[in-house]
Structures are given as structure tokens and as C-alpha cells.
1. Of the structures labelled 1, 2, which one yields 20, 14, 8 when semi-axes √(5λ) of the Cα gyration tensor in Å, for residues 93-132 alone is computed from its coordinates?
2. A value of 0.95 was derived for FRET efficiency 1/(1 + (r/R0)^6) of positions 77 and 141 (r between Cβ atoms, R0 = 30 Å, to 0.05); which structure in 1, 2 was it taken from?
3. With mean count of other Cβ atoms within 10 Å over residues 37-44 as the yardstick, tell me which of 1, 2 scores highest.
4. Of the structures labelled 1, 2, which one yields 16.5 when Kirkwood radius over Cα pairs in Å is computed from its coordinates?
Structure 1
Amino acid sequence: MFAIAVKRGASKPDISSAEALKNALLAARAVGYTDPAAGGASGVHFAKIVERLGIAPEIKAKSKFPPPAGFVGTLLVSGEIDLAVQSKPELSSTEGVEIVGPLPGDLGSTTVFAAGVGASSPNGETGKALVRFLASPEAQAVFATHGFDPP
């Protein structure tokens, strides 16, 4: 799930609707997200959202991108940006970041992960054991601590 975050302790903007999100983005001094040109899913999706909201030029003018494979949360913590947009697990991985919430309504997007084992895998039983473990309550608890929502 793609989410909006602020630096821990900062006031949380209203992002409960597309209009509220638009106003929050326009009010921010700087907005951070993954560079869409790098192909990251959250950056590509967010670029489409600001186009849809009709604010692409305004947001582009105040956009900051983390280094390749970097986390946008680091830009929040350093004070370079006011709002961050990235996947919830990526935002949750940076100390000092507070999740405001998911993108509202049909602006949101969820990434679904799946696991399986090929029918002719030479390690089929080991693969099946791994898949069972990934679905276990113990593994799900670990995923939750890292910002993943349970299935």
C-alpha cells in the first residue's frame, strides 16, 4: 500500500479525500517520492496521481527524490521535505517517520505479493515448507512490524 508520511511529531495533514490530499500536497514546502524515471512503483503511481489531480507542475517544482534504492523517509527526517509518498513498508523502515495514512479512495494502490513452487522444482518440498512458513502467524507478525498489512 502506498502511503503518506510526515516526520514524527509534525502535524498530520488531512488526506481523507482526493481534494484534501491535493490541498495537503500544495501546502507542503517540499514533497518526496521515488523518482518516476527510475521506474519504482510508488513514484510512477504518484506521478499519475498528481497528473490526475491537476497539480503536476506545482508538485514537480517542489519534488525531492531519494538516491537510487533509497528511502524517502530519510528526506523527512533530515528536514528536506514535509511529506513523503512511498510504500508503507519502506516508509516504516526509517526511524523518525510517522505514517499519516494510505492514499485516499481510488487514488490508492496495493501491491500484492504471492509465493508458489513450480510443479517440477527439484526442491519442491523445501519450497512448500517456505511458503507455509511465510503464511504462518509468526511470519505475519514479523511482516506487520515492518509495515506490511496482513492478507
Structure 2
Amino acid sequence: MRVGIDLDGVLVGGPPFVPSWLLELLYRGPKDKKLHYRIPDSQAEIWIRRLSHNPFFRPPISKNIEKLKNMNKDELFLVTSRFSFLQDKTKNLLQFYGLNKYFKDIVLNLGNEQPHIFKQKTIEKLKLDVFIDDDKDLVSFLKKELPKVKFLTSLSK
């Protein structure tokens, strides 16, 4: 079984003391009916996002990492839609928590595509059977587009 796992919200948490509604506003902008994620367009926002992706602000989700350790790494793929300006921060975070060794491949959104589109294409390309992502709106979109794939919102299920 080929399993894809998202990083943020599944293996590492978000910045402490920042309310989820504020993170949602920063990443998606004002809520509307269309699934859309904001790509930062100013150097100041890119700097803030890069700062917020340091391990200090992204604590491990220990129960999920423990489950990850018992999975078959030959069939595990990390699929994160973090934008290209976070490539080095993502690699550093994975190394800091020792997560890279659990995956056959690590796929980053280096083309800065909309996350739901990037993940749809990646799931199809990797021929994944299962995908785990905590973003319920994104999972809802993917379920409609990829009905043969099983989607979970937590590694604990």
C-alpha cells in the first residue's frame, strides 16, 4: 500500500499561541466558497512565514511520529504543499526531527501551485492508495477528484 502523508498538522504542529482562525486567514485569505490558498507576494510576509517555519514554532506531533516509525518506509511519501521559498526550512525541519529517514520520497511544491491542485497531481503521479492530510477542505476536494484513493485526516485513525 502506497501512503502519502502531509507535514503540517499531521507530523508537526503550528506556531503556538497563534489562533487557528488567524492562521486560516493568513493562508487562505477571507473565506469564500472557492478553495484557494494565498501565495505571499511581499518580502515581509515571506520573511514572517520563513521565521514561523523554524522547529521552535513547529513542535512535533509525537503520537503521529510514533505511528510513522512503525510504518513501511518503502511505501511512504511525504507530500507537502509548502511553497518554494520554504524549501530550505522544510529540509531543516525534517532533519531536525529526524523524519526524512521514514520516507521513500519527499515531494515539495516547488512550482508554487495551489496546494489542492499540487496534491491532486502528486497523488496521481505517485499512484497513492492512501493520503493523510489534516486540511478538511482540501481532503473534501481531493475525495471528489480522486474517488479511488482513501483519505484520512489523521495518522491516528
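Computed from the coordinates by the stated procedures, all read-outs in this text should not be read as laboratory data. Keep in mind that what you see is a predicted model, and the values were worked out from it rather than measured. Cβ atoms are built from the backbone, for glycine too; each structure is taken alone.
1. Numbers: 1: 36, 16, 6; 2: 20, 14, 8.
Source structure for this number: 2.
2. Working: 1: 0.70; 2: 0.95.
The value was obtained from structure 2.
3. Working: 1: 16.2; 2: 11.9.
Max of mean count of other Cβ atoms within 10 Å over residues 37-44: 1.
4. Among 1, 2, the structure yielding 16.5 for Kirkwood radius over Cα pairs in Å is 1.
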